[in-house]
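A.B. asks: Got some structures for you, see below.
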Structure I
Amino acid sequence: MNKRVTSTDKILEQALLIAKKEGVDKLSIRKLASACDIAVGSVYNYYPDKESLVTAVAETFWNNIFSDQGRLYRHGMTFTQFLEWYYSYLYAKMSPYDSSWVRELEGKIPMDKTVDLLLQILKDDEKVNNSIWNIEFQPENFCRYVFTNIMALLQSGEANCRFFIYLLENLLY
């Protein structure tokens with residue numbers, strides 16, 4: 001028999017366990033209630049619908065994934081050195097999860113903090129040829145593009161992003 005779970009944190013923890021074990025798409029209010037040994041109606045007190053539950057799972061998942069990203073940067077790293085290191089970090093953090101997590105939770109990725117971090121690292125990289133930037137090709141849009149492609153590589157299960165890094169090096173330096 002399961003131990004009854006009634007706190008928001010514990011219910012969310014159970015939701016994450018279900019999603020990790022079975023996939024985000026298999027998460028349901030009914031399954032969560034059963035795992036928590038509470039009535040289905042009780043789960044609705046915390047999450048009014050499946051969408052709000054999945055949103056809470058996504059926020060927690062991405063916050064855990066991105067929690068230490070700022071600490072990866074070392075002064076003097078080039079943008080591409082950081083990206084290669086960052087990709088390895090994300091790949092390792094996400095390896096316990098099915099690649100469907102990226103696909104299922106893609107629309108809920110907190111992109112702005114990461115883009116801001118990438119933009120700062122790009123600006124700090126003294127090796128970047130700044131003459132490449134123009135009205136249509138701006139650093140912020142470039143960083144969004146880079147982040148989107150990193151997520152696509154992770155979703156496809158690529159173990160490294162060396163080819164992507166090679167392209168970026170040829171563009172930036």
Structure II
Amino acid sequence: MRPIQAVRGIQDLPLEQLRGAGVVGFILDLDNTLVPPGSDEVPGETRRFLADLRRLGLLSVIVSNARSERADRMGQALGLPVVSRARKPFGRGYRRALGLMRLPAAKVVAVGDQLLTDGAGAWRQGIPLYLVDPLSHREAFLPRLARPFDRVLRRLLFGRREV
């Protein structure tokens with residue numbers, strides 16, 4: 001499996017193919033991957049994606065840089081365990097998620113919308129990343145600062161101009 005693969009959104013992840021390749025766990029970013037930043041509304045595509053994960057017997061944990069209160073509230077709404085204030089791209093959040101699932105990195109993929117946080121964090125732990133397009137252009141201050149660099153890296157890696 002390649003270390004980074006780009007898809008438009010979580011609905012485009014090849015879940016059955018990944019399960020067939022031995023993947024049993026997913027580390028999921030929250031803001032701009034599963035839900036729009038700062039929103040408590042869960043998009044239909046996110047609900048369908050999580051239902052597919054459950055139907056296939058795949059484990060998942062949210063790893064988010066969001067404050068504990070918001071991340072925990074969203075984790076409850078989504079029915080998923082949460083590692084909040086993960087300080088991505090550093091490894092603590094990813095290691096905690098692996099521990100919660102009781103899985104080695106070789107059996108897990110990460111899903112996120114930013115190369116500099118989600119991608120670097122997953123890469124440092126040896127976890128392949130599925131990079132999705134962000135759900136919204138509205139973002140918190142620090143992710144908004146990183147987004148131009150993210151766009152350049154996406155173009156270099158994937159030749160994509162969107163995002």
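A.B. asks: From I, II, which structure was mean projected area of the Cα convex hull in nm² = 11.2 calculated on?
C.D. replies: Derived from I, not from the others.
A.B. asks: Hey, another quick one. Taking relative contact order in percent (Cα under 8 Å, 6 or more apart) from the coordinates of each of I, II, which one would give 22?
C.D. replies: Only one of I, II returns 22 for relative contact order in percent (Cα under 8 Å, 6 or more apart), namely I.
A.B. asks: Taking distance in nm of label points 7 Å out along Cα→Cβ at positions 96 and 128 for each of I, II, which is largest?
C.D. replies: I
A.B. asks: Sticking with this structure for a sec: If helix-only ellipticity at 222 nm (-39500 (n - 2.57) for each DSSP H run of 4 or more, over all residues; to 500) comes out at -11500 when worked out from the coordinates, which of I, II was used?
C.D. replies: Working through the options, I get structure II.
A.B. asks: Hey, another quick one. Name the one structure among I, II that FRET efficiency 1/(1 + (r/R0)^6) of positions 56 and 80 (r between Cβ atoms, R0 = 41 Å, to 0.05) of 0.70 was derived from.
C.D. replies: Going through each structure in turn, the value belongs to I.
Values in this text are rule-based calculations from the coordinates and carry no lab data. Please read all numbers here as calculations on a predicted model, not as lab measurements. Cβ atoms are built from the backbone, for glycine too; each structure is taken alone.
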